[in-house]
Structure I
Amino acid sequence: MSVDGAESLLNGLARIADADLVRLRAAVDVEMRDRGIAFTIGQMGEELVIDFFKKTPGCPNLTPAATGTANVDALSRKGERYSIKTVCNAKKTGTIYPDQEDKNKQLFEYLLVVKLRLDWTLEAVYEFDWRTFVACRKWDKRMNAWYIGISKKSLELAKQYSV
């Protein structure tokens, strides 16, 4: 679909009744699931950052980790573990669960915070090595897990990639 075609389609959405728009969203979700297309913000962020790293000179080539791997979403060819957290308009990342026996055990080598625009395009990528993650992490008492606040102070400590 061309950019003009997509723009025309999006403009047409404003004329659809609310109930029909909800049904359309459900139908699109089903079709995307059937086709194996990412349709959560987390899945989309993972795909975008892995593709971005593959296309960016100097970045490691990442491959998705096996589904269900705790706190690890991608691996480099050197075996480095990457946790990927995607945010759009959130004030903090999703949670990172500590090891049950050792709360301070290293879980990954790098955390990538992927910031998306409202249209789910890549806005920024921030890389925290383990040491920087530990310095920035905050504890979520309700979830019993770590997170990174999306504040200027925290993000300035990370390596930022130009997108």
Structure II
Amino acid sequence: MSKKQSKFPTMDIGIDAADREKIAKGLSALLADSYTLYLMTHNFHWNVTGPQFNSLHVMFMGQYTEQWNALDIIAERIRALGFPAPGTYKEYSKLASIKEVEGVPKANEMVRHLVAAQEATARTARKLFPVVEAANDQPTADVLTQRIDIHEKTAWMLRSLLED
């Protein structure tokens, strides 16, 4: 192989390398927030107690299951753009805007933490839109639209539990 030839063919999907890299970085932040949210939700599912136990336990299971499935979609989009997807706690802790919750909060505090984490994940997805639109990257825009819709709807449902 000559110096100019690489192991893989050059990627030419209509999005230049610099834009693909910016999008992959933004998606990596979304993946980190999504994984952190997944882990928080699953933790709360395991540890919730009190009068709302059954309803929250079941609700959290539905939410973490949906979140788990989303992780693959986000990671595979990063790979389709030609970049490695982050996949370690160390990487996620550097990239995530969501901080871990220590200890085991009471049920209503769990809900408050999840509202904030759902909204933070929606903001992370929304922040990437201008880059995606400028690059004419419809598949990533579709992923972002779906994620924002789910996070906003879930935050609303959780927030409704806190109203008197």
Structure III
Amino acid sequence: MKRRIYWLVPDLASARRVMHDLVQARVDTAHIHFAGPEGADMRGLHAANVWQTSDLVHAAESGLVVGSAVGAVAGLVAALLFPIVGDAPQWEVAVVLAVLGGLFGAWSSSMIGISIPSPRLARFQGAIASGQVLLMVDLPRERAAQIEALLERAHPEARFAGEERLVPVLP
């Protein structure tokens, strides 16, 4: 189980110092994400990507569930009312349409979700718009307190902005 800790850093220079300290503390850069104001020069920082800043994952999951359900219902109707060979229902049609419906639902929903900002980051939008930089660090639960203490001690200009349980979709 991982934890995602959030910190608000006042500017990019401070964010670069935080990045350096986290790397020195042996935090893998793949688990460090910075979200800054639109057009900010994020050189030297591991910028957050669409996985962290959009509603992509939630939308794809929802599309998968809804698409599979619609595909299964359509498949059952097709299997019962329109058998391909003979008069017996073709149950394979229901399975195939459920899988295809799930794939199509996940794909189409993810196209929408990628353009929607993450609801998890909505509370930080004002701070980011005012020039602050949001730091997100994904850590094992036992290391979260250690890294929080490091950031508190080494970066008094930054402020702790929350923590949440994180179950990663991708390793």
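Laboratory data are not the source of any read-out in this text; all were calculated from the coordinates shown. From a predicted model like this one, the values you see are computed outputs, not experimental measurements. Cβ atoms are built from the backbone, for glycine too; each structure is taken alone.
To test your reading of the models, identify which of I, II, III gives 16.9 for Kirkwood radius over Cα pairs in Å when calculated.
Only structure II yields this read-out.
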Tell me which structure, out of I, II, III, gives 18.2 once mean count of other Cβ atoms within 10 Å over residues 31-38 is calculated. III
Comparing Kirkwood radius over Cα pairs in Å, for residues 23-62 alone across structures I, II, III, which is largest? III
For which of the structures I, II, III does the calculation of helix-only ellipticity at 222 nm (-39500 (n - 2.57) for each DSSP H run of 4 or more, over all residues; to 500) return -16000? III
The value 16 for relative contact order in percent (Cα under 8 Å, 6 or more apart), derived from one of I, II, III, belongs to structure I
